[in-house]
1. Of the structures labelled I, II, one was used to calculate relative contact order in percent (Cα under 8 Å, 6 or more apart), giving 12. Name it.
2. Given a value of 0.9 for distance in nm of label points 7 Å out along Cα→Cβ at positions 2 and 146, point me to the structure among I, II it was derived from.
3. Match the computed value 0.45 of FRET efficiency 1/(1 + (r/R0)^6) of positions 50 and 138 (r between Cβ atoms, R0 = 25 Å, to 0.05) to one of the structures I, II, and report its label.
4. Upon calculation of helix-only ellipticity at 222 nm (-39500 (n - 2.57) for each DSSP H run of 4 or more, over all residues; to 500) from the atomic coordinates, which of the structures I, II produces -10000?
5. Name the one structure among I, II that distance in nm of label points 7 Å out along Cα→Cβ at positions 26 and 114 of 2.2 was derived from.
6. Computing distance in nm of label points 7 Å out along Cα→Cβ at positions 42 and 82 for each of I, II, which one ends up highest?
7. Taking percent of Cα pairs over 22 Å apart, for residues 18-105 alone as the quantity of interest, name the structure among I, II where it is greatest.
Structure I
Amino acid sequence: MSFVAKVETRAYSRATEVSDRVVAAILNLYPEKFRELVELKSTKVEGQSGDDLLIVGSKLKDKVGCETTLDYIFGKLEEKDRRRLSNSFIRRIDRNCIFFVRIDKQAAFLDEIVLEKGPDVIIVKIHIRQYPKCKQDDVMTMLEDRLRVAGGDD
């Protein structure tokens, strides 16, 4: 049986952005009752053009929180994004059974979850575990089932 072991996110806060809003956008991807368990980390870096950037990351390792977060993200997606996601599962799951999703950062700040429409994104990595060894086909089946339930197609 597959389960979600960890949820990680990363987003960039440019010098023109308010970093607290980027943090808020990231936290909006997690169900409210698990947000206090989310570990946040910010790192200052220099961009290619010499501008200041802040990389804001988050991590949640609580098993129930991680499982709930996956369902929360799927449940807040609009039907067209659920279809788009379902049609691209094979490209979004790597050989280590990490499921990658890019969420629109501005929409997340407004407490909406929308698949990316441009470069201003929050990268979400959902680490899936399965014993004895994780199999991509099994993970894809699990994700499809949960996406279907989130869409009310139970």
Structure II
Amino acid sequence: RRGESQGIVVAGGNGSGNRLDQLSCPHYVFVDRDHSVYVSDWENDRVMKWVEGAKQGIVVAGDQGQGNGLTQLSNPWGVVVDQLGTVYVADARNDRIMRWPKGVTKGSVIVGGNAEGGQSNQLNGPTGLSFDRHGNLYVVDNGNRRVQKFNIDSNS
């Protein structure tokens, strides 16, 4: 409602930390059609999901310490979730975009991951991402001062 002055905490709100009811430097939020809230928890190197009304979140990507392994993230920023519950993450410090299908503990690199750089197959600190209705992925490639468009197969 316009003019409403009181907010409702839907994720975190219990101080800075790494418990399931805490966030530490959240950077981005995505809300799916079921009103679940996904948050990139930057300092905890994870993406959390809060189902509507939940008191604690669920880790849906990362949370295995900072690193570049397929179970890890390093300063995640942008997050998008598709209709199947697949989580896409701009993994900023690893210069890559990761895909985490629903329920898995290991993601896959779908864009970048070829070291920091300015070539068309490289990213430099990606911070945002979005899909168009044709399934093309747009990535804010912050360090390269550009937005790139990628045609990815969402089934691979």
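1. Details: I: 33; II: 12.
Only structure II yields this read-out.
2. Details: I: 0.9; II: 4.2.
This value belongs to structure I.
3. Numbers: I: 0.00; II: 0.45.
This value belongs to structure II.
4. On the way: I: -10000; II: 0.
For helix-only ellipticity at 222 nm (-39500 (n - 2.57) for each DSSP H run of 4 or more, over all residues; to 500), the value -10000 is produced by structure I.
5. Numbers: I: 2.2; II: 3.6.
Here the read-out was taken from I.
6. That would be structure I.
7. Values: I: 39; II: 14.
Largest calculated value belongs to I.
Each reported figure results from applying straightforward, stated rules to the coordinates on display, with no laboratory input. The model shown is predicted, which means the values in this text are computed figures rather than measured ones. Cβ atoms are built from the backbone, for glycine too; each structure is taken alone.
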